[in-house]
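Just so it is clear, none of the values below were taken in a lab; they were calculated from the coordinates. These figures come from a predicted structure and were not determined experimentally. Cβ atoms are built from the backbone, for glycine too; each structure is taken alone.
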Structure 1
Amino acid sequence: MFQASVLASGSKGNSILVRTESTKILLDAGLSGKKITNFIHSIELDENKIDAVVISHEHSDHIRGAGIICRKLQIPLYISESTYNACNLRLGKLPVGPIYFENGSSTFVIGDIEIRAFQSSHDVVDGSNFTLRKIGDDSRKLAVATDLGFSSNLMITQLKNSTSIILESNHDLNMLIKGSYPPHLKQRIKSKQGHLSNEQAVKVIKEVYHPGLKNIILAHLSEENNLPEIAEKLMRDYLNKKDKNLNLIVASQYESTKIIDV
């Protein structure tokens with residue numbers, strides 16, 4: 001077993017569950033502890049089985065419930081040192097750790113899940129994206145790439161040969177330009193330290209697609225500047241030229257995705 005579910009995704013809070021038979025981890029915990037627990041229950045899992053929380057960056061929609069969950073379950077928090085220094089007061093006292101990882105260095109292991117962190121281009125001190133493998137199973141690879149302003153060569157290299165990808169598809173450019181956000185916020189979102197548009201997400205998949213890719217989950221959609229049907233149609237129009245049977249899911253802020261087999 002090597003599975004994942006996006007528990008929640010969007011500006012109000014983000015969290016992804018990854019599990020094997022023996023290990024269960026949360027990538028980010030950006031909602032209240034109660035909401036995270038409810039989302040875990042919604043996919044018929046026991047939150048007491050979570051082994052660790054891994055944090056990508058210090059924005060509140062990724063760390064809000066991290067300290068609460070770690071204290072409640074007495075589990076460790078994995079985080080880069082720079083990110084921890086930027087948010088330790090908001091995390092509060094941790095029961096274990098923090099355990100530091102470094103972007104771009106060797107992998108780190110939680111149970112039987114091997115994780116590689118690599119730099120993301122976002123307006124934070126040390127943003128991380130991730131690839132994950134189950135130890136002993138080289139045939140499957142999960143990539144998580146959200147909260148990034150552009151698709152760097154590093155990111156494309158890391159995403160290649162993934163069998164499942166959780167990828168940001170934050171905004172429709174026309175909706176953003178015509179929308180109600182003030183100019184400085186529009187510029188921040190469009191910048192290289194902002195968020196990927198629907199079009200940029202398709203471009204990423206064009207660069208990393210291979211016949212072994214089974215699942216794509218579009219994540220971190222803006223409620224103000226995007227619509228699920230727009231993001232899905234744009235990606236599906238490309239995928240139909242490659243593999244009409246590829247499993248394409250759009251993650252929601254309010255409902256967990258079905259559990260996918262990585």
Structure 2
Amino acid sequence: MMRDLRIIVLAAGQGKRLRSDDSDLPKVLRQVAGRPLLAWVLDHLAWAGPGAVTLVVGYQAEKVRQAFGGNYKYALQKEQLGTGHAVASAAEDFAGYQGDVLVVYGDMPLYRPETYRNLVLRHQESDADCTLLTAVTSDIPAYGRIVRDQEGRFRSIVEQKDCTAEQLQIREVNPGVYVFRSPLLFQTLKQLRNDNAQGEYYLTDLPGLLLQASCKIETWTIEDDRQILGVNTPEDLAVCEEILKEARS
């Protein structure tokens with residue numbers, strides 16, 4: 001039986017590369033296979049119950065609220081300052097909560113419910129402080145690579161732009177889905193720094209900070225090129241459309 005679990009869905013982005021002359025909708029409201037991207041994600045999290053879900057909204061936040069109604073909690077990211085900042089925007093809603101937090105993206109509609117559930121079970125059964133979903137893929141996307149030590153334990157996430165030639169060959173990647181112990185999550189978010197080219201606070205830095213603090217980091221690995229597809233371009237949207245329509249037929 002699962003321990004207490006709540007979910008943060010990151011849904012604040014504008015999706016500039018998806019904008020068209022006839023639409024400036026928030027990214028998560030872009031249609032794929034007849035429904036908003038976010039609707040697919042929330043369907044795949046329905047096993048947790050809507051009361052467990054907090055949507056972090058930002059760009060045209062009111063449109064997202066109107067689309068998904070009052071069954072969900074909402075947190076406002078007033079500025080787009082990175083994924084770590086987005087999660088931190090929900091801190092007030094998690095004050096005093098001692099359970100686990102699953103963090104997912106609202107623009108990744110292809111994850112299966114069992115993938116999320118298995119990640120959470122791995123986290124709780126191993127009594128970890130943080131558990132990352134990783135994916136071994138044949139078609140390596142522009143995601144951070146998972147670096148492990150000689151015993152196979154997680155050591156770091158190296159973003160693609162920072163990889164050595166050898167690290168670029170690593171087929172295990174970080175698609176950005178995590179489970180954290182809530183108090184540790186929000187405490188450690190305060191340590192994030194934005195000394196990077198974008199001036200943003202990245203959630204990908206968090207597992208490394210937790211490891212430095214001698215916290216227990218675990219992983220749950222899938223081998224699937226499809227589930228980890230995020231939507232950033234019209235081409236991505238078209239691929240997701242095809243996969244979701246195929247799954248319904």
- Note on the structure: The value 25 for relative contact order in percent (Cα under 8 Å, 6 or more apart), derived from one of 1, 2, belongs to structure 2
- Taking mean count of other Cβ atoms within 10 Å over residues 102-109 from the coordinates of each of 1, 2, which one would give 24.5? 2
- Determine which structure produced the value 1.6 for distance in nm of label points 7 Å out along Cα→Cβ at positions 30 and 158, calculated from the coordinates; the candidates are 1, 2. 1
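Once mean count of other Cβ atoms within 10 Å over residues 126-133 is calculated for all of 1, 2, which comes out largest? Walk me through the numbers before you get to the answer.
Values: 1: 24.4; 2: 21.2.
When mean count of other Cβ atoms within 10 Å over residues 126-133 is calculated for 1, 2, structure 1 comes out on top.
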